[in-house]
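Listed below are the structures to be examined.
No lab work stands behind these numbers, since they all come straight from the coordinates. Because the structure is a prediction, the values reported are computed rather than measured. Cβ atoms are built from the backbone, for glycine too; each structure is taken alone.
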Structure P
Amino acid sequence: MLNQRQFQHTISPQLLSLGILGILGLLYAPLLLHWLDGWLNKNISTEHEYFSHGIIGLPFAAYISWKNRKLWQRLPNRIHPLGAVFLLVGGIFYLSGISEWVNLSFPTILTGLCLWFKGILGLKLQRFPLLLVFLATPTLVPYLIAPYTFPLQSFIAGTAGFILNQFGMAVTVDEINIYVGGRIVEVAPYCAGLKMLFTTLYVGLMLLYWTGALSSRHKTISFLSIAVLISVSGNIIRNTLLTYFHGTGQEAAFHWLHDSWGGDMFSAVMLVLLIPILNKINSYFSEPAVIEQERANGQ
């Protein structure tokens, strides 16, 4: 009888966890598959396509949570009142049927579950996976930011025009419009590099966590600042190439870089560049610490 009770006591939390995962799967599997299909086939809205970094971010968040499962089990079961609030708000969002709210219900429900079962300690343990999920959740943030990107659009247009002028091309720039070869190229709000900037910062956070550099404020600020510069510079180069292709009548090359896999390849190369940069930053900030340690040992 005692063994039976011990077995029931042991299996109950496991069954509860499986039950919760099953319910979450039934509720959100269609939504996540919709996101994935839209990101891969680019048949989702322009604003929601900005969050395609979730293709790698959401599996990575799941991996981190799985890796922390033993630490999660060791935490005391402690209900925090905010858990009920998040679960209620998440449920209202989901039942509203409004696309943006349904999307936001996913990280809201996950946050509520952490607080409901493990309290603040559980939320702290899962804070980075939750951050990755939240930052990969499609919202209208790009649409809200777009009206304020005019200075960036003008800067990109002016710089692209300046570069092409140095190569002997007759280019005229009027605010966000570039005139070359009797054709016009507009640096539209969605061509200002916001998508690449979002992806660069997101992947940068993942790399910082993976290497353990996220715990260092100096490393984090330095790396993300350089990542922003790389993203902006890369977008200037891309817009310069697009203007050149369009102005010289190379429409196939223009569409390859603008609409096809050429743009994806260009973005991938930029993201790969982040790895050696982070390694350099880690080495730069680690060397003084090593020198100090060697001096201390020598003394």
Structure Q
Amino acid sequence: MDLAMAARVLITTDYLRPGDKVDRLLREHGLEPIYSPSRGLRTPADRKALFDGAVGAILASEPVTADMLAGAASLKVIARSGVGYDSIDTKAAQRSGIRVCNTPGVNHDAVAEMTIGLMIMAARSLPGVIQSVKDGHWPRTAGRELRGATLGIIGYGPSGRAVARLGGALGMTVLVSTSHPDPSDPAVRFTDLHTTISKADYLTLHTRSDGTGKPLIDCSGLQAMKPTAILINTARGSLIDEEALADALTGGQIAGAALDVVQDEPLTASHRLRDVDNVLITSHLAGQTIEARERAGVAAAHAVIDVLEGREPTNVVA
């Protein structure tokens, strides 16, 4: 194999650029970063050729299928510059001997702050108020306080824990549904999934999908929520049945929702949720702070370097 080809590391994460800290780190280890930023769906031909000549890859959240990996003859490691890896066919990667890593713990504070921010925006109807002021009006909309409300958290990894701490600091009652409860935490009440969903004034998701392809929050989950509740998702779009959510929002079944992630990104022009007034949608920004981006990029680069230099990486998912 050509040495220059063997040293190539594909980078699709759009905020990583030539000359930055990650670029310099890879080059210090004799690797050649090759940039192909992820900005929406690639053509079939581009997807098929994405990994050509690459021994490593630092990827955004775009899909990586078995067909794409079948032609990746030299690829040894994929590192996600983030936590979620649902978009990667990890079984196909394992069959091809490709290690898959992620970078947990680098953006949980950023995600938690965004989650609380979305809750406040929804509770105070801020997007509508801001737009109304721009349109020349002066609305005096009465919102709701977070203090005294019940915060329901599904999932208790780093992001869920960070949200729980912030919610507690704001004077909220914190309920958590998780398969890994921490009884030593006196500020949190661990409950079953139904209780968390049904008691929450603000229900926020911080978990992975269960691998079955079924959404965590479907028609029955939405029906179990309070009619005054707000649903927040900064985790994965696949966790919510979006058609059922649109029905619940337009029918007054729940008061509102705030989504930083959707099933198919970017949100299509014809998506039903675009025409729903009581939903806030942001463009997958929860973990996108300057500080978190640098930590994620450097952690992903170290994972690639470790595998290529024969060491066991820190966070292996496949």
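Using the calculated result -26500 for helix-only ellipticity at 222 nm (-39500 (n - 2.57) for each DSSP H run of 4 or more, over all residues; to 500), pick out the matching structure from P, Q. Comparing all candidates, it corresponds to P. Can you spot which of P, Q the value 2.7 was calculated from, given it is distance in nm of label points 7 Å out along Cα→Cβ at positions 124 and 252? For distance in nm of label points 7 Å out along Cα→Cβ at positions 124 and 252, the value 2.7 is produced by structure Q.
For structures P, Q, calculate relative contact order in percent (Cα under 8 Å, 6 or more apart) and state which one comes out highest. When relative contact order in percent (Cα under 8 Å, 6 or more apart) is computed for each of P, Q, structure Q gives the biggest number. Using Cα extents along the principal axes in Å as the calculated read-out, with 66, 49, 35 as its value, let me know the right label among P, Q. Traced to structure Q.
Here distance in nm of label points 7 Å out along Cα→Cβ at positions 172 and 204 was derived from just one of the structures P, Q, and that gives 3.8; the source is P. Suppose you compute distance in nm of label points 7 Å out along Cα→Cβ at positions 188 and 212 for every structure in P, Q: which one lands on 4.7? So the calculation was done on P. When P(r) over Cα pairs in 5 Å bins from 0, in percent, for residues 228-275 alone is computed across structures P, Q, the figure 5, 23, 28, 23, 14, 6, 2, 0 traces back to P. For the read-out distance in nm of label points 7 Å out along Cα→Cβ at positions 28 and 68, a value of 2.9 was computed from one structure; give its label from P, Q. That value comes from structure Q.
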